[in-house]
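Structures are listed in the sections that come next.
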Structure 1
Amino acid sequence: MTIRKRLTLRFTSLVSSILLLAFVSIYAFCWYFISSDFYRRLDRKASTAGDMLIRHRLDAQLIRQLGRIRKDQLPNQKIMVFDSRDSIIFLTNEALPVTIPKSALADIRQKKQKDFQQGRYYLSGTRFMTASGQYVVVASAENTYGDEFLRRLLWALTGLFCLIAGITAFSGWFFAGDALQPMQQIDQTVSAIFPRNRDERLDVNKENDEISRLSITINRLLDRVAESFRLQRMFVANVSHELKNPLTQISSQLEVSLLNQREPEAYRQTIRSVLDDVRDLATLTHELLQLSQVNQEDAIGLLTDTVRMDEIVWDIRDEVTAVNPRYQVNIELGALPDDPDQLAVQGNKTLLATALKNLTENACKFSDDGQAIVQIDFSKDVVTIRIQNTGQAIPTADLPYIFEPFYRSRQTADVRGYGVGLSLVERIIRLHRGQISVMSMPGKPTVFSIELPR
């Protein structure tokens, strides 16, 4: 069922329920008022007849004659008087088929007065106590005008209810369609965006309503999707490029070696060159595997170690300086806390070591003097690590993209590498619920800052 149908159904049901409650209340009030008024009139008839016949002992024939000449006779009025043995001692309008069961007479004697209905007749009974015994006077009549009014009122209310319910359903369908029209436009626009025009976005109204906020949210989602497509295309293109070069070199060297008979040393040289290319492919594959592992949703299960950050930076210094004798890493520890637990974070020691090693090795690689400074500060809630070097600043235009896989700026195009390291670092820090930022300006040190929550 569509939203428009559900809204129409709920709106119609709500209005119909309120309307039905109001109409039932009106009908019940009218029925109660008309019935109560008619029973009062019957009670007065019974009381008048009882007073004349039982207390004043007027002649029964005279009472009948008085009843016939009175102008306030009720439709099909009949009065019956019963003695203590439930025998009729007075009766008017004998032709009417109204009989009183003994159980009803017993109730009247017990309750002194009783109003009840028998078929289309309304009856009101009253008990009279005299020295000669108990008497029961019952007056009955048809409430012709009252019943007819209630029937017409019921038909009028039923017709009015159906008419209003129909108008409500039509209005609800119209207003629901009008309210959902922006949603239909959003659906049509989003359906037209993919795959033809991924740059198109939804129009946002100036009114700060739910549709505007939904449009803004969808536009942000579309921006992220478009960015994902762009990164995917760039990733595939870069991977293809990085894989194509060594494969082409391997193929070319092997083809050249097979053209003519050569000396063993020439073959050994070709094999060494091919082996270097294979090692490059293995290194690239290893970095890609690391990148995909950190990107897995279940990688949060890897964060089970308690990592001492002061120890890990010393280990990284030894590893980086062992890579190249020119590299130098200086460690600067801030004020050490009294509590040794504040030196540690919850995470994965191998991943954190990989991230810090990549940053430190890059800092030494792109430094003018091959030196990098690693500063680490400990606080109650956060461990802050800053890795800085002095050298050529990162171009401002490249800063937003340095953490993207395989992105390499022009100034690093001649440096050996694949552009995966910083992307891997960013994903590792994000996996540890931390933040990484970079600040690089001409004439000032380039600083990578990492904040890891404890």
Structure 2
Amino acid sequence: MRLLPAEVVTVCYIVAAVLFILALKGLGNPRTARRANLFGAAGAALAVLAYMLSIDLQNLVAILAAMVAGSIIAVIAARRVQMTEMPQLVAAFNGVGGGAAALVALVEVSHSESPWTLAVVALTVLIGSVSLTGSFVTFGKLQGIITSRAVTFAGLRLLMIGMLLAAVAAGVGLVLTGDLLWAWGLLVAGLVLGVLLVMPIGGADVPIVISLLNAFTGLAVAASGLVLGNVLLLIAGTLVGASGTILTMSMAKAMGRTVTGIVFGAFRPRAVGGSASEASDRPVRTMETDDVAILLDYAQRVVIVPGYGLAVAGAHHAAAELAEILRTGGVDVVFGIHPVAGRMPGHMNVLLAEASVPYEALVEMDEVNPRFKSTDLALVVGANDVVNPAAKTSPGSPIYGMPILTVADAQQVVFFKRSLNPGFAGIDNELFFDPKVSIVLGDAKVTLTKLLSTVKTNA
């Protein structure tokens, strides 16, 4: 029984679309991000409810059961996930979205008659399946289930070309015949392509790949809207695809890379940066937290550079309190934020905002880099690749060309690290061996807490 007339449904869709746009706009600023999330959720809820009340639903019990089950899984996952694991959650949810779009398209094969509709179905199946497996490979790389290094093998290029040709052939077969077998073949080809596309990508580039796959999922959802004749799906998918594409391009630009270079770079032979074994015997200057406290006593300008190690250790509250105490004592303290600090744009901003760091104290890379030359002390907490000079000096390095935080320009630099192991990109940091650089070894939360205690005592 249809409870809502078409006119009311159209109005609901327009309102939902406006809410989606407001959500995207609000997510661009930490101050409005929480409200933006509520806008997006309200828009999605309104759209689903309006659609359900506008058609004659069949299998209502199964539909409601699936919605309840999905909601329970989502709530549990969202509440249990640590802030450090947010990129993994985004990757997983994105993959599920792509897979859902592919499955919807498969169901619509039997209801599609025109070659145009079948072509859209084929595109949706391919993009959705690539997004599904690709996103879960990125999840595995970030979670440590799969190696974060680029995985290549002899014949990878030929295998990729072969799978692309197989996907094209299956798509053409589906359009010409409308046979479901071609659609299943296209799905399999897409699933394999998703794995082959992401496995050769190194860990440092995974955040960009997540954004790219998010754009893929948006395109798949938009295509589903065309197949189903649903305007709202078309609008929502287009918004996600466009915003994901813009974010991907912005991240690539911020890292001094090109999207094609990131995605297909592993298919070109290149030298590998120095390994940990090559630098393990070189001397480094270590320091205790009491020594760092003495440096802070004489520092007037301090920049704290947070990295993923800070997030993993849960040291953001200690870092925030340290900055506040120094600021109270008249020290100019800011946090230098790299565009991909924390493995995802905005990840570190949210983490530090959770620790009540003022938004104005979070300074982006382009603004903070000129400050380092007049900075007395740079405290690098758990960061590695985003301050590694190899990005500027080593053409063979996996991170070569990536803009970095130029902490080497500061008068003194102190690293807080659990060990001297390489960063996520798997290469050594030559900055460790600079005479003006010292390293405090240990868990970041423990060492920062000790430093905080000493600073409080001396205050």
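Values in this text are rule-based calculations from the coordinates and carry no lab data. Here the structure is a predicted model, which means the values were calculated and not measured. Cβ atoms are built from the backbone, for glycine too; each structure is taken alone.
Who wins on distance in nm of label points 7 Å out along Cα→Cβ at positions 83 and 395 among 1, 2, i.e. which is largest?
Working: 1: 12.8; 2: 4.2.
Largest calculated value belongs to 1.
Of structures 1, 2, which gives 16.7 when mean projected area of the Cα convex hull in nm², for residues 187-322 alone is computed from the coordinates? The partial results should precede the final answer.
Details: 1: 16.7; 2: 14.0.
This value belongs to structure 1.
Can you spot which of 1, 2 the value 14 was calculated from, given it is relative contact order in percent (Cα under 8 Å, 6 or more apart)?
Details: 1: 10; 2: 14.
Derived from 2, not from the others.
Please compute FRET efficiency 1/(1 + (r/R0)^6) of positions 123 and 371 (r between Cβ atoms, R0 = 41 Å, to 0.05) for structures 1, 2 and give me the label with the greatest value.
2
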Next on the checklist: So if we calculate mean projected area of the Cα convex hull in nm² for every structure here (1, 2), which label has the highest result?
Outcome noted: 1
